[in-house]
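**Q** The following blocks contain the structures, represented as structure tokens.
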Structure 1
Amino acid sequence: MYISNEGLLVILFVGLVAGWLAGKIVRGTGFGIIGDILIGIAGALVASYLFPRLGIHLGAGLVSEIIYSAIGAVLLLLIVRLLRRF
């Protein structure tokens, strides 16, 4: 998998937005804005790799990338929240 410099910047920007959005959706995680943003960036990386491989396409453009990344970030926040209980 090759990601260009511009693609990496888009993933980071979208991850920032998705992390903030995921923090608003999944309340009570206790990570704060910085933690949610870092989870959002990780969710954006996971979503940009995993969703096309699964054949999930919501469209094209920045809005679909934000939706992908928000879904990835919410999933990561929920997983971390479950693992934090143990």
Structure 2
Amino acid sequence: MQILIPAALRDYTGATRIEADGATLDALFDDLDRRYPGIRFRVVDEQGRLRPNMRIFVNGAGTRDLDHTLQPTDFVAVVLALSGG
């Protein structure tokens, strides 16, 4: 499936769009971490939850559920939410 990578994570992938596999978002981030070591830790915390500043969209619909089921034709956008004051 196609994955859109935010600018803050492109040091890992070297590309804006990459291909990856996984039956769930959790499995997808495992696959990404095998290909690009360290990327999962930037998206998923030590408790296995999506970090608060990360947003995931599957075919345009937002989800925070790492057990979300994926299909090989899905488009996943990883978005870094900006914060500050």
Structure 3
Amino acid sequence: MTKKDIILKVSDDTNLKQTDVKKIVQKTFDYMVEALVRGEKIELRNFGVFKIKARKSRTGRNPRTGQVVPVPPRKVVVFKPGLEMKQKVK
């Protein structure tokens, strides 16, 4: 499912214009990204939790050459599904 699919479904279900729904969906995603950049956790009840996790530096291996290369530390977004989502997906 793409963002466009979400917009079309919400537009059909709510009888709102697709352009209005697109603005709302995009703003929602923008605010979520801004919160993650600030280091905040995003908790959506019955859906899940998005948060930033710091990964330590480590040594990796180039699969083509087999050469050992250092992998620098970085931050990644992690998602933990909520209980209701876990139950529905099972």
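No value in this document is a laboratory result; all are computed from the given coordinates. The model shown is predicted, which means the values in this text are computed figures rather than measured ones. Cβ atoms are built from the backbone, for glycine too; each structure is taken alone.
**Q** Just checking, which of 1, 2, 3 has the largest value of Cα Rg over 2.2 N^0.38 Å? List each step's numbers first, then the result.
**A** Numbers: 1: 1.05; 2: 0.99; 3: 1.53.
Structure 3 comes out on top.
**Q** State the single structure among 1, 2, 3 that was used to calculate distance in nm of label points 7 Å out along Cα→Cβ at positions 20 and 76, giving 0.5.
**A** 2
**Q** Which of 1, 2, 3 yields -13500 for helix-only ellipticity at 222 nm (-39500 (n - 2.57) for each DSSP H run of 4 or more, over all residues; to 500), as computed?
**A** 3
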